[in-house]
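As structure tokens, here come the structures.
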Structure 1
């Protein structure tokens, strides 16, 4: 991508109407556009980041046997009435609309109802289970007050996976696989060391649900982190009884603020029974299917990465999710510098490296300011100074001191970091 052709431009000043670091920096850098409170469009650079996060999640969901599908956002109220979740008292963030004929429909906040209902048409024997299906889909939630930028919006992209098992043990085994898959996801996007498996309220589903909470001052949750192991308890369930059940010592718990970046729920038969999802066992008897639900807000995760990795003034992307690996800056417009930069650009592309090439006729100060704001992992500079030395000036963020590398050395270093 040549920066002169980039659809968006940076802003010299941050927006004044944001209360979160993630939305402030992402808007200033031209990664997202604010349509309304809690409603953001993802522009080319922002979409590339979100797509990279999505692909990491997809790879891990496929690895545990998940099958991807895509369900409708429009929801039939009759289906949700069967589980007593159509009313605003049951789900207080419904967006509802009416068809031309007056039929009321909802815009999905989640899909615990539609997927088991769909499965009743495709699975009936014990041979058809276990099964796990997932999707990436836009969800709608009528939040009273949208806040925290892209971490809590009224419209957002979510990965939701649903598991269907024959026995409790079968469910428990898959639940553990998903727990490990989530840990791999958060490690791959660069926040694994800050993210903790957390016991939370199971609501009407079970005694506990489980969250993945990432330590951050921008978080809305308070968790108590065990100093003995990587385990935490959400403040909402902290009690002597819970500590005893989990074999935790109150004196070894450290209070911290955190962002919920994922959750997993054991649903039991709460949805399968009212929706008639059963299987016929080997003896010809109908048995209820045991369900689990596993969610990650993709935009929310992108916002959390921003909150944790970025400085107050500039973004800083882990290589695994960055919109481009290299920001190539051409400083100067002499014939030799232009030719050398084009050679570097084409050679990097030929080596499979994604490059944002700042080919603009702009000052060095403007190019450096934009490069710092974008926060791409590698900044590579071609100028008369480097061209005369036959080497490139390379800065690998978050380092600030540059190194001087030949093009072949840079390609080798990029290849090594991709496999770390």
Structure 2
């Protein structure tokens, strides 16, 4: 009993020490300096395939280098390069049951020109009401099979958001087998016949995740990932003369967390497990950076993934609170909360389940492999006036709240980093 009591006391002192250390080493001024660079007008909104995102990539690389991180897989570079195929539609015609479907009711994902006329290898599927739209959508894309998908009217808002996101073309990972998925909005009758033609212009484009590593001291084969995405929307139609979607909260705040935590753990220099810090690319176009990463690692070696997205404001629970997507899917959230129980901060289950946030960020790419991968956020997503607009700027953030959230993540992850706790896997 005395031994057990001593263990409890030592653990409590250790957690308190972690909290005090995080407050001492992660300063608001440093956080402000990082996010001011990432969300500056000079980054031009970090739009994919633009000079602005290349500037952001170089800044993150330099941050990892000056912090003293090592490269991923001993490559000698902080860049994980890969190629995607960008497909821009030139001509689209969709006829279902001999009736032409308006273009605005269609989303076509393809990596090449195709023409179907009642082809037997084309599946006819439905995304029915009352389900998880994004889970179904992403599952169909990952299947790589030709499909016509009827999307229930209930998901019109999701559908229109996707059409807007893909307005300048869709991308697929290079070397995928030729395939196409045609999503059609509307509660139409059963599909008995179809004629679909799609002509496009394709272009191979190089993308890069930025990855830095702190090798584990005693358990180097076990890894904890800290991540966010560094791409955003780039240039949008001007609003009162402003056309730059700076993406301060989405997701310069998350990358600020990644860089800050890399500096923090490097200073501590006592991590038992290997720590991997990742700035993902192309999240806004379908989580392509994290999808590629998921093909390049052994998921059984990943103990946990802490993804950060939109952490720059007070949450609906008030200051010093954040939520964790997929909280019920593993005991990751319970571990994080246990480690900060003696602080003023608190982690909550996701209060916005209907928005399917668990599937809308880079954690999903690793979660589907069984990794306890979750996203931490503070965004009041149901009433966020700045999300995906030119108003998402540093001046609209609460830097004190952003700093407190990063500090809480540093403390909450303490037992994962030290090897004391291992979250349950996700089925």
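Any idea which of 1, 2 comes out highest on distance in nm of label points 7 Å out along Cα→Cβ at positions 22 and 206?
2
Given that semi-axes √(5λ) of the Cα gyration tensor in Å, derived from a single structure, equals 44, 24, 22, which label among 1, 2 identifies that structure? Provide the component values of the computation, followed by the final result.
Values: 1: 44, 24, 22; 2: 39, 23, 21.
It traces back to 1.
Quick check: 21 is what I get for relative contact order in percent (Cα under 8 Å, 6 or more apart), calculated from one of 1, 2. Which structure matches?
The correct label is 2.
State the single structure among 1, 2 that was used to calculate distance in nm of label points 7 Å out along Cα→Cβ at positions 102 and 158, giving 2.1.
2
In terms of mean count of other Cβ atoms within 10 Å over residues 294-301, which of structures 1, 2 is highest?
1
Rank structures 1, 2 by distance in nm of label points 7 Å out along Cα→Cβ at positions 166 and 366 and report only the one at the top, that is, the highest.
Largest one: structure 1.
Laboratory data are not the source of any read-out in this text; all were calculated from the coordinates shown. Quantities reported herein were computed from a predicted structural model and do not represent experimental measurements. Cβ atoms are built from the backbone, for glycine too; each structure is taken alone.
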